[in-house]
Structure 1
Amino acid sequence: MSGPRGGGGPRALLGVVGCLLAATGWPASGAARDMPARSLATLAEEYAAAEKDLLRRCTIDGHENLAAIIAAWKLPPAEGRQVVFMIPAAIDTPPCVDGDSARSIWNDFLAARRARAAGTFEHAVFAAAAFDRKPTREELARPDRDPPPLARASCEAVALLYRTLHDDPGHERARIAGGWVRRGDRWEWPEAARRLDKGEAYAADFGWMPTSRLDRYRAGERYAFGRWLKAAADDARPREAKDGRQYNGDHWEIVSTAVPKATGELATALENTRLVWLQVFGAFAWEPADLQKRLAGRGRVGSQTPHSAILCRSREQYVDELRKLEPRIAITAGLYWQPTRTLWCFTEAAGLEPVTVRHEGFHQLFAESRDDLVRLRAEPGRNSGFWAVEAAALYAESIAAADYGWTIGGRDAGRVPAARKLLMEDTFSLPLADLVALGRDAFQASDRLADLYDQCGGLADFFMNGAGGRYRESFIVYLVRVYSGTADPDTLARLCRRSFAELDAEYREYLR
């Protein structure tokens, strides 16, 4: 069974933060072209009525545990941040569903979720077409209309896609649009499905390998130098990175000099990071027309070239291996080295540092997840806009665990509190007009580099979550321009349709 490894097979996916209609300025009702028949508010009301009846039936029949499961499906508010769901490869019936009465309630619970999912997916399809849709005369005439800077709603379409899968993990069109393939009654990533078809199996500590070999690994043997060794002897052998163990995950090939358990932990952390990134920045990964085709069932999703990572057994080895590439490597806790497209990190007695893995993982995913950008061989932010490269990765540092998966963002998370302190105490704040003009070398040569990083963390949250996500689409389009080498110092202001002075004032008010 495929990843995220170590998590029992569920996939983490982005949920909806704001209301689609409020974010886009579309009417809640009316004759807008191809508008779904039922609004998101109506879908929520219908589900709430079904939930109330299900809980009533649980009370009458004494199904307390089942009632707790149904009640817990209602998400707590997560204003000012994005939520990330855990979505299983298939739905498993809980042990408390025992007997005809409980089974009937459980089936009706799933039916209510499927009904809401079907309506939600219609909204995802509609949102994906927003970039190619002109507002109606009635919409333009609305006195309270305050549309976002860009006409597209790709971020909302992605969020609605995965809200669909949260309610109904078996929704076929949503699964295919998200990139999965079916194997039996489960949905797998294409890379994992291909390995399953070859008769391979997966174990958290060892990755994918032929089933017969994996059985021997689990029994305490290791294969090296063309022969089988005892695990203890192989683990005790010192390694350089060039002859580290090979670990094949769903989307990463890892070379490791650390023990298998640490390598498996890195693989799980990277897969989880990818899942969060894909849902938060799906609008970066997919151009609007491509996303529209996916949701309409016309897109083709194939396997991806695996990403590369190297895990060192200690900080000392990490520094020794990388000093020749990066003279300042000793001050880092991890590195994505773009020339070789490799993520480097290390483990010590306390284990991996998850914040570092997420940060560098975001760097790698932005740099490698779009073939058209990879082919350009551009150095993102070389001449201007480098702050956004770091800001997007710093956003990963705000990931926090939740019962339903994770949250990302929020004014109390990641670097935002430090950014607020700098701004409110007037100790440091570089105006946006100056910040966006900095290229990579000028940015990294700053004598206030640590403060710049904190400010970038605050700005990332502002552009992703400020004003209900008003600038989210603009920021993601800006990132595409930065990574393609086509951004200039005025690009961000043009995309946001605000002057830099106006954005500075809004940012200050947001942190206040």
Structure 2
Amino acid sequence: MEYLSRLFSPETNSPLLFTQANFWIFFGVVLFVFSFVYRQIRIRNVVLLISSLFFYYRAGGLFSLVFIAVVLFNFYLAKLSSGKDDKRQRKLILWLSLLVNLGLLIFFKYTSFFLSLINHTGDLNFSKSFSGNFGNLIVPIGISFFTFQLVSYSIEVHRKSIEPVRNLVDFAVYISFFPNLISGPLVKPQEFIPQVSQQFQLSREDFGSAVFLILTGLVKKIVVADYISVNFIGRVFENPHLFSGFENLLAIYGYTLQIYFDFSGYTDIAIGVALLLGFRLPPNFNAPYRARNINEFWKRWHISLTTWFRDYLFLPLAYQLSGRMTKKYYLKIRTEKWIYLFSILITFLLCGLWHGAAINFVIWGGIHGIALIIHKFIYPKVTLSKSGNSFRLFLSGFITFQFIVFTWIIFRVSGMDSFLIMMNKILFHFHAGLIPVILISYWKILVVMMLGFIMVWFPESLKSRVKKSFLLLSDPVKAIMVFLIIIFVYQFKVSGIQPFIYFQF
């Protein structure tokens, strides 16, 4: 009874994480019930909706009521929009949807950030009283992700790219589907909603692929990301002044691994869990650290978010600017270059702000926006064909990776003071003489980091062979492999709960 009491109590600090036994107990129960109803689409969807709402309740507590309210609001507003032939009325409905959805996101996530900026200016004395009331707002978990899916749905209905969903349960399943509810990947309505009304399909190969993805995700998260974070990276970033320049540099490269393995690990598990339920989620990563330029990196990193910003911010903004900037040149620069410059810079500043209500995230986004502008207009494009110069391709990839590593420092630090301390340590207090001692002291961390980099740059052809070999195993052998891998993974499990990094966004 005590366990059931804990199970049905909201745990905003301890949601049903993919790396915790509680989630797999929950998922086991869902699969058990699902196995009796999967052929009956309506009942199956009700089971998925109840499961997803319980999943969110465990993570969000009373914020579940806010979540349900915005789902209902958007469902009925979209139906209202589809019934209007007047373009002006449809546009007003769209703006109402955007105002409510983005307004809630801004209120919960950015109120204290904006108030802190006002406080720093010292111009508005009343801001202090407001910050006392709103400065410690709790942000509903997953609000950045489900808000963006609601926005994309409203826009697509307004554009008449899709018909509004007629069944409330079907729509709620799309927004609340628990595998990708909290940290994505973001799924366009055209990609997911048709699956809600389709019969369950899961081939033997799909089942094997789902298990392989889940195991891969657990290895990424627990063996690499959590282990190096708890035992090394977190300590250095919290107190960079206590460590040598070489240790700071190791921590920076370690965090480059951590954030990738943490987030891509979540994505792998989410896609695998969804596949076991008969749903196909889009890939979210495609070997991003192998990119040969910054433009290619953003085609490989957090693909669903990049696509969202491209389709719903960059392209509409560029279109609006092109209609207003009627001259061919401004300040002797072609208009299309100005349009790209403004659009990409605004897009990435907002992309940075989406990641967190802090100045360092805005700076991080701005740096990436500037890098994309430089790549497009100043430096010549690097050919990615196999016939290109091998050294040139290697050098381009090496420079791109070092740039990404540098920007992750700004992304990770608690403040710009910490960034300056880390840079000072690396440039002026490297202490090269201590390198042998440091290598011996942190040999376990370095081995795991080396494993991580091998996985990052492992040839795609070999990855495919490993997966294919796993799929070809007989069921008993496959079961033994799963058991052994789980035992191996949990040898690395650190004490305490380690939430996924993107839960905070």
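A few comments on the model shown:
- Given 22.0 for mean count of other Cβ atoms within 10 Å over residues 307-314, calculated: source structure among 1, 2: 1
- Computed 120 for volume of the Cα convex hull per residue in Å³, for residues 235-362 alone - originating structure among 1, 2: 1
- Label whose coordinates, when helix-only ellipticity at 222 nm (-39500 (n - 2.57) for each DSSP H run of 4 or more, over all residues; to 500) is calculated, return -14500 (choices 1, 2): 1
- With mean count of other Cβ atoms within 10 Å over residues 227-234 derived as 12.1, matching label from 1, 2: 1
Where a number appears in this text, it was derived from the coordinates with a stated rule and is not lab data. None of these values were measured; they are calculated from a predicted model. Cβ atoms are built from the backbone, for glycine too; each structure is taken alone.
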